[in-house]
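*Asks:* Following this line, the structures themselves.
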Structure 1
Amino acid sequence: MKKDFLSITDLSREEYDDILTLAARLKRQRYAGVPHPLLAGKTLAMIFEKASTRTRISFDVGMYDLGGYALYLNSRDTQLGRGETIADTARVMSRYVHGVIMRTFQHETITEFAKYSSVPVINALSDKEHPCQIMADSLTLKEKFGDLQDLKIAWIGDGNNVCNSLIMASVQTGMEIAVATPKGYEPDPQAVQFARDNGGKIVTYDDPTKAVADAHAIYTDTWISMGEEDIKDMKLKDFNGFCLDMPLLKRAAPDAIVLHCLPAHRGEEITDEVLDSMQSGVWDQAENRLHAQKAVLVRLMGQNI
């Protein structure tokens, strides 16, 4: 039976740990120059409604590393852009490829596609969640701290799709998530409720100084998402006081690291001094998109190893 990865909640704690363990192994093999063609002969279709740097490159290179082939599809260049239904596209594409990733505006697009696809579908970003990003973040934190259980992660800024997935991942990881957002920009209440109902540790604030106290990691993201350029001035005003700067970082634990899923708007949600500091884990975090996603691809499209 095929398995999709549409939400971070699609993974049990055991599956979550297994993917991180496999990701670390694949990373070591890549650095050692050890081939691992675990998806030889497999093809991955990559459907992009939104522009991308890290997502496209990491999945494309990941499939190459695994001995497979990645096929980039801009939705405007397919029949989806001319009115073919999502269901019909999914039915046909499933006959050609072994897996599909989708980076879309609406989460419902991915769930609809997965419903009619006979091959695994992976959420590479939607308006509700970004589960692949959280797997990379978890790998980065595990490399730094050894264990995710009881780590305190402070999220500062917009309660967006990444924040939603991070909150729900507290169930599988045992991390405590402290979220600080301006009023009106809180994370999805359903994500918060899911976490709390299933043993996740979630606290919310409207004051970033409270959220970062003793945090092992401080995580932020751009305040202006794709498609929000027309409300940039309003959001910059609303987010005044939520910039991750050095005084805020110093309120965290002494060995705290900084996370940002990129792209960064330097001087808005984060300062150059913090992003380029010795405490920045951002570049390891970006690299780990490759290794974590390779592990997800192997587990969904390959054989158990």
Structure 2
Amino acid sequence: MTHHKSRWVATMTPNLDIDCLRTFAAIADSGGFTQAAKHVHRTQSAVSMQVRKLEEAIGRPLFLRDGRGVTLTADGEALLAYARRLLGLHDEAVASLTRPDMVGVVRIGTPDDYVARFLPEVLARFARTHPRVQVEVLCESSMTLRELLPQGAIDLALITCAPGAESGEVVRHEPTVWATSERHLAHEAEPLPLALFQKGCWFRDWAIASLTRTGRAYRIAYTSPSIAGVLAAVSAGLAVTVLGRAMLPSGVRALSAEDGFPPLPSAAITLHRSTERRSPALDALAEHIAAAFDGEGFVQGVTPLRVVAGA
């Protein structure tokens, strides 16, 4: 009798390495291998090897390479969605086991103009290291935030101060500039049309005081509680405003003494912490904010940000 042995052919499912997925996502976010290598703290050759490892595991190319950079293939786009979910679950699991106290909600108050320029990078970095902590952002004027902090309505506050009147931790000195549309001549109009934040804003006070001191006629043409509203008027060529230099978008330029505009004070951006509520998560977010405003670059990413009020 002949005995036949059954043979089972096992198909091995490839394992996707977490470090490789993190590098893959960094390339997709930054648009190139060189930039991603800086973000993941590896050499460019090591980044290339990690991508090759992923491509060999799934048997398909993930990037299209040309002289200008790299773009995702259709398979790369599909993998990126899974990679983000896997990285999020991985980081949450690690945080849950190694930092079980890093949970809950941290509430930060900030003037509207800092949200788009500084907070995305801060919160993306914080979300990767503290995925179980939810961040709520309250947008209000510095004057209002000073009142809310001792009331316990917020845990952290970014507050703009005048030179010599700093309190809290100074995280940045931001040059303040006059700003106008690159394509219009609102800055040559008489009286000068202004687009300003509402009362209680240092930038508003400095603009009015400076023009009054130099004797230039002005009119407040637009008032808005948000930087988007102010910049809409400026970009349309309807008014001039005063902003921190870092907040100037494309299409808006700074005005100088050569344009007939006097210098303005530099703003001190200060970080204030609640004295009523302290936690490791709160301290960690404060450290991320201080580092970002000090000039460190972070990778753009997704973060559990919830804006609970706008102003």
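*Asks:* Using mean count of other Cβ atoms within 10 Å over residues 43-50, single out the structure from 1, 2 with the greatest value.
*Replies:* Structure 1 comes out on top.
*Asks:* So, one more: Identify which of structures 1, 2 gives the largest calculated value of relative contact order in percent (Cα under 8 Å, 6 or more apart).
*Replies:* Numbers: 1: 20; 2: 23.
When relative contact order in percent (Cα under 8 Å, 6 or more apart) is computed for each of 1, 2, structure 2 gives the biggest number.
*Asks:* Which of 1, 2 yields 1.00 for FRET efficiency 1/(1 + (r/R0)^6) of positions 155 and 179 (r between Cβ atoms, R0 = 35 Å, to 0.05), as computed?
*Replies:* On the way: 1: 1.00; 2: 0.65.
Label of the source structure: 1.
*Asks:* Of the structures labelled 1, 2, one was used to calculate semi-axes √(5λ) of the Cα gyration tensor in Å, giving 48, 25, 15. Name it.
*Replies:* On the way: 1: 31, 22, 18; 2: 48, 25, 15.
The read-out was computed on structure 2.
*Asks:* For distance in nm of label points 7 Å out along Cα→Cβ at positions 35 and 259, which of the structures 1, 2 scores highest? Can you show the working numbers first?
*Replies:* On the way: 1: 3.5; 2: 2.8.
Max of distance in nm of label points 7 Å out along Cα→Cβ at positions 35 and 259: 1.
No value in this document is a laboratory result; all are computed from the given coordinates. Values in this document were obtained by computation on a predicted structure and should not be read as measured data. Cβ atoms are built from the backbone, for glycine too; each structure is taken alone.
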